[in-house]
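In what follows, structures are represented as structure tokens.
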Structure P
Amino acid sequence: MSNRYTLKNYIAISTFNPDSPHKIEVKINETKIFYKEFEKNKEYNLKIEDYFDYKGPGSNSLEVTWNGERECAKKYLKIYKVVVHDQTISSHSVMITPVKNEYIENLLSTEEGRKLYRKKILYPGHEHGWYGLYKFNFLLDKQEIKDKKQQLLISSTGIREKFIHSDATKVHPYRKAVINEDQ
């Protein structure tokens, strides 16, 4: 590709719901790159690959929205790998916003439930059982962001953003992604 900021993206996920049809939508910076509806009682393994023009350096997001007709205790969404320009974004760095439904409201009505909810939000891992929004935030070419207000806002939150380099020669070998058929 001729544009320096048109980068390849790769997401490996699987999903299952034995009781209800469900759907997944993937967006990068609010632009839909993938949407699919799934039948009930069948596991789906998805490998989503697409190029996206990030336009330039700055803050970016990759979102996976998972929703369905009915809740079920045995449903799951597993996020195995998120890769932007051959650089891994850890699946445990996801920010989760569950769909407010009867189950979540009941969970939040007890002290024990609030502790479980907080634990799942703060330490999500890669396997999820709640419908909702799964968001990965990252900075592209952090050193080239010209808007100092944006940099100050990001650093003032205390949250360490993941960063991606558009120049592959600047990527440390341990951050390079390995994509194989099993993921």
Structure Q
Amino acid sequence: METGRPGCFERRVKGWYDRDHEKSGERSGAVFATIMIVLVTLYFVYSQVLQTGFFTSTFGTLEMFLFYVPVPLGIGVNVIRLATGRRNPARPLETLDALSIAFAGIWLFIVFPFNFAHLADLLPSFLQFILSWIPNYLGRAIVLIAGLGGLFNCVYTPIVYLSVRREYSRRIRP
């Protein structure tokens, strides 16, 4: 029975469509997020090079690949959004990024090649309290939550992408 009012999903699609073009603040946020991704990644690379103990002996080539591959994908998502000023063109890469995070999170949860007692070792002593309280069980939970979030986004992001794309074509060709 058609009432003329859009359903819940149609309203959701309209919201995704309406927010597809990023505002300048969102674009600034993408620049900031990219800078933070690079800095955090450099922190982990430096920790690995100095062998602080955060990465354990079970952190092999596969674990390293899974740990670091979401980084360039996430940066790529931000670059596409910055270049186009829109969210939807970046969603296919965002889906791939979510898939890599899902695989990484689940695998790294299983093998857990980290020792969170050494997470803060590279920080100056007066800042170490920021990260030094995180125990391994909480680190494992964070890794698992990231993996499960990646799984969710593997499904959610393509739905959003296809729905917004369909809405664009619908509005162009009435």
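Every number in this text was worked out from the coordinates using simple rules, so none of it is lab data. These numbers come from a predicted model, not from an experiment. Cβ atoms are built from the backbone, for glycine too; each structure is taken alone.
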TODO: Taking -0.37, -0.85, -0.90, -1.20 as the value of log10 I(q)/I(0) by the Debye sum over Cα atoms at q = 0.13, 0.23, 0.24, 0.32 Å⁻¹, for residues 37-84 alone derived from one of the structures shown (P, Q), identify that structure.
DONE: Q
Task: Comparison of P, Q by FRET efficiency 1/(1 + (r/R0)^6) of positions 21 and 125 (r between Cβ atoms, R0 = 25 Å, to 0.05) - largest value held by - done: P
Task: Entry that produces 38, 18, 14 once semi-axes √(5λ) of the Cα gyration tensor in Å is calculated, selected from P, Q - done: Q
Task: Of the structures P, Q, the one that 0.90 was derived from, the read-out being FRET efficiency 1/(1 + (r/R0)^6) of positions 61 and 165 (r between Cβ atoms, R0 = 25 Å, to 0.05) - done: P
- [ ] Taking 1.0 as the value of distance in nm of label points 7 Å out along Cα→Cβ at positions 29 and 53 derived from one of the structures shown (P, Q), identify that structure.
- [x] P
- [ ] Using helix-only ellipticity at 222 nm (-39500 (n - 2.57) for each DSSP H run of 4 or more, over all residues; to 500) as the calculated read-out, with -4000 as its value, let me know the right label among P, Q.
- [x] P
- [ ] Assuming 0.90 is FRET efficiency 1/(1 + (r/R0)^6) of positions 45 and 141 (r between Cβ atoms, R0 = 35 Å, to 0.05) as calculated from a single structure, say which of P, Q it is.
- [x] Q
Open item on the list: To test your reading of the models, identify which of P, Q gives 0.5 for distance in nm of label points 7 Å out along Cα→Cβ at positions 77 and 101 when calculated.
Closed with: Q
- [ ] For structures P, Q, calculate distance in nm of label points 7 Å out along Cα→Cβ at positions 69 and 109 and state which one comes out highest.
- [x] P
